[in-house]
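Values quoted throughout were computed directly from the atomic coordinates according to the rules given, and no laboratory measurement underlies them. Everything numeric here is computed off the predicted structure, so don't read it as measured data. Cβ atoms are built from the backbone, for glycine too; each structure is taken alone.
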Structure I
Amino acid sequence: MSRTRNNTLVLLIATLFVLIATSCVTSRTGNCQPDAPKTTASLLQPIDDPLEPINRVVQDINYGLEVGVVHPIAQIYRFVTPEFLRKGIAHFGENLYFPLYAVNHLLQGEPGFAWHDTKRFVINTTAGGLGFWDNAAKWGMPAMDTDFQDTFAKWGMGEGCYVNLPLLGPGSLRDTAGQLANLPFLLHRYFVSEGCNIALTGTLLTNKTAIEEPRLYSTFLTQPNDYELFKAFSCIAMNREIRFKDVEMLENPEPDDTYGALALKPKDDAFIYQSRQRKVKLADGSVVPYTCYPTRGGAKKLVVILPGIGTHRQSQEIAAFAELFRSQDCDTLIVSSTFLPDYFEKLATDTPPGFLPEDVKTLSQVLQAAISDYRKHYDVPAEQPCVLFGYSLGALNTLHLLAYQKQGGAPELSFERVLTLNPPRNPLAALRSTDELFDIPESWPAETRDEHLDSLVNRLGRWLMPMPGEEASPIPPLTHEESMFLLGIYMRLDLVNTTLALEKRTPTGIFQNDPQAYFHRNALFAEAIGFSFQDYLEKLLLPWYQKHGYDLNSVEDMAKLGQLDAIADELSGIDNLFVFQNKNDFLIKAEDADWYTQTFGNRCMLFDRGGHLGAMAREDYQHAIVNTLLQ
């Protein structure tokens, strides 16, 4: 490295040290905008963001780089590089970080860990073929990664503000300083020529990116408010301070069964690369995108998937189902949830989603157009059987679609079999229950509420980013009540995505902050977090339909038409319709289980456990799905 490059690096590090040292950010619970509920501040807006305009521009730049550059390169690299070689290169790169790990363990006052790093380096460099094989881990010496981000956190340096960097991504000012300080301690910088160093660095970076890229690609595409998501994740899940706190983890965590859905992902992380993206245009000018997983080899059946309230057609969750159905020689076709902007943003109407009897009228046109386009584009014969698979909101849409057909609508759609998972009997009651979950911390004693939330954040951070050498538990470290609170936040974020997209397209004045702003949206996001599902129904959905001539006097009027009781007669006579329901689904009442059996008879399969969609990753449950839908 030249002296000029050394001086520049020293100057950058020194500048960042000064910024960190003068940072006044010491709390992780008080930075949320005043309009947001205080109980969610530490989770949703955990760090000051004075550079918001710049950070948002960088977020869009990173999105463009990921979708337009990194994703194609990663696809090509994975295609030409076998998995064993990618793993070997990753191990080789890890071995080159030995000086970084050892130096930082010494700076953290952990000489025993530094000796551990040294032994790993010697073993893997010799017996591991320069590090291509991690023999040390096989011999009971796992990697104990650390860096200057950890060291700065242990030294007590403040986080500083939120910073989003091109390619490097989001983090705190302290993280940025740590990344710069890491650079001189990479072993290969000192033993190869500058040209070889550039080539080697590029190879290692490309290899690492190709391994991690499928999930990053899916996240960028599936999260409408990815800025807030990346900020929250980088400042909670990647908060290095938590590594050095005395975090008291729960001995017997009891998260709701719904959390079993976290395990739903494709066996092959790169299976999502096999997806294809297309758009269909309806007669009224509406444009709706859809995703398909075609085999081009004449699959036995086409599975049409209608997903849950917050699920995007290109999510890992959808890829897992597509992979499952591919194993049965079936193709899949998916539209995003009707509650997501990806589905409704380019509809010709500005109708807000949520009134199920009306939503399915447009949905039926979208499905017909998408199936027709898929068959034409991929040269699939019209006689290929088509089955319909919906879950959660997608299950409600499916059932209302079938009722609409029984009433004479959508005659062009035909499905050999239909399976719905966990459709709430009373959607209004289900939405109100999620509002109650969001407000759970309000029931905690005021004098210990902040302490409880801080403990929750610390446990989640330690779970998502365990200490070096510490094995992560597959079970979130949550009490049952805490797990329900987080489910409430998850559902509320889905509502935020929908509401802000609707307001950006056709402002109604329900928010004080400008919904069409670009550079400053933190205050708008904080305000929207306080907007409940009940608010959505009363202030957006009902007024729109009343304005357009519908005879609806209250939210309850809409709810009666949307609940499954209203279409029970139509559904009870459909012989090829099957329903799976979990008795402990938090979106239904205990007495609802009997209603499903009475309505659907032996076409309903009741499961004792699973929460809401929490059984979808279980092998026995997937086996039941395949046997029911594809037999």
Structure II
Amino acid sequence: MQSKDLRKHFFNYFHSKGHVRVPSSSLIPDDPSVLLTTAGMQQFKKYYTGELDALADFGSQRTATIQKCFRTSDIEEVGDKTHLTMFEMMGNFSFGPVGSDEPEDDGKEGYFKRAAIHFGYQFMTEVLGINPDRIYVTVFGGDAETPFDQEAYNIWKDELHLPEDKIRKGPREDNFWGPTGEEGPCGPCTEIYVDDVEVWNIVFNEFYKDRSGVYNKAERPGIDTGMGFERLSVMLEGVDNVFESEIFRPIMAKIEELAPHVEGSVKRIFADHLRASTFLIADGVVPANKEAGYVLRRLLRRVMAYQVKYDVHANLFEEMMPVIKELFGDIYSEINETDRIIGIFETEKSKFQEAVARGLKEMEKIFEQNREEKHVTGEQAFNLFSSYGFPMELLKEFVEAKGFTLDEAGFQKKIEQHQEISRAGAGNKFGGHGLVLDTGELKAGNEEEAKQVVRYHTTTHLLNWALRHEFGEEVHQMGSDINPERLRFDFSFDRKLTSEELQTIENLVNDKINENLPVYFQEMPKEEAEQLGAVAFFKHKYPSVVKVYSIGSEASGGVVSREFCGGPHVEYTGEIGSFKITKEEAVSAGVRRIRATIG
């Protein structure tokens, strides 16, 4: 079965069971406690908690997606035949409250264990045609915290008639899932195996884990399933590994054409990292020294390091873009912005070349310092990597050529410590030195970052003004998130903005930046602020006396923006520099999101 047919069969089957198809969300999640989207359910977290209403937003309590996901923990493993950094996760979801749990029901209400298990088994055996003899399943065996999942066991045994030796009890680490981040919905799961390979995980969100670590019974039990698209494709195609599947075959063929002399594991690294980097950039990530930008930079520089090592002169990034666009452009329209993606590749390539030149000078100093022991420590290697972007793959080449040894284990330990910081929640996202600015919306770890997020904050006011100026006062801010590298702004709107409209918004903001308008605040009674037309964020409750920030004055040609806001802001808009929209996308029904950078 071809991958395009698998997508079609999956969505058609679950549509017949009342599920609404929801597009994949961005690889950059809304949840501040996780760095990148790692599971299909992350975009639906607020529907499980009841903060959002799926029936209102989707017209059903049932949805189905094929979600882009990313695992930073697998970067070092890529090169074998199984690990990927970016992958797609198929999933069907139910948000409750539970209505009918009959498998034959095709309504819009939520369902739970019985329907979910039947749906999974029916799709595998009847739609995909997998022989039941090839299947066995696992259920949660129970422990001191939560009991054995007798209900799931009975459904498999008594209703679907699996022999008892094909229903296995698993431990918590295998058969209890979630939550994503520090708190959230979670619960026991049942896994479906085909030929001893796990292909489907069906999670029963019976619990909600709070920040203190307590598992409480969920008020709205839900279903969250995940089935690896690439893994299932490999099984259905009957190939040896994912890099031989239809998903990667054209990419691998192009790499073979451009770099036939490199070893197989490096070809697989090229294939994975080039595809994953393309998707990250398409979702608005740019190379940086922290968070998602750090992950992207690491992928790109690993590719470049192997190009140097194996003397690959072809422009892999530019050559690969048409192939990736052909494979995924119809499914993920953001991939079609090829000029912007290649431009970011090329910029990082130039920075890498400069970093290597600087790193070589530093490396010579290390060789001189350590000439007696002829050894490079893990910390020295990590400093070369973090300060100069010098990848381990390239460092090993120079160290071995010099006749030195290298503490790779120490280097890896430092990398893991760095990743732990990057994966931490918003409270310590900027490292162990604490936050010098933390307003909830704005967080910065040092004075330089603080200046940057303040510039971004004022920019959100200009963006809010530009959207309302262009589309009317019915546009409302629905949320925002700011870090030193980008802004994310959610607003109420019922359709995708055209490229021309986005350019107009960008121009409006830049015009007001170039006018260098004054930014200032006044404290006044809430009623007076409302009479002046100050824009309020609809989710907030304001005190009787409020602070109102204005951009522009009568002397400068009139007030452009006036908002309820606690600050802080720049003094003049010219301090912002320039404004660039990097992406516009859907968040939920009636809510759009703009991602942008300043410079």
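A compact table of results
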item: Test item: relative contact order in percent (Cα under 8 Å, 6 or more apart) calculated as 16, pick one of I, II; result: I
item: For distance in nm of label points 7 Å out along Cα→Cβ at positions 411 and 571 computed as 2.6, the structure of I, II it came from; result: I
item: Highest-scoring label, criterion being distance in nm of label points 7 Å out along Cα→Cβ at positions 379 and 523, among I, II; result: I
item: Computed -15000 for helix-only ellipticity at 222 nm (-39500 (n - 2.57) for each DSSP H run of 4 or more, over all residues; to 500) - originating structure among I, II; result: I
item: Given 16.4 for mean count of other Cβ atoms within 10 Å over residues 131-138, calculated: source structure among I, II; result: II
item: For 1.2 (distance in nm of label points 7 Å out along Cα→Cβ at positions 355 and 395, calculated) the corresponding structure among I, II; result: II
item: Read-out Cα extents along the principal axes in Å, for residues 75-138 alone, computed value 46, 30, 21, structure in I, II; result: II
item: Comparison of I, II by FRET efficiency 1/(1 + (r/R0)^6) of positions 243 and 467 (r between Cβ atoms, R0 = 35 Å, to 0.05) - largest value held by; result: I
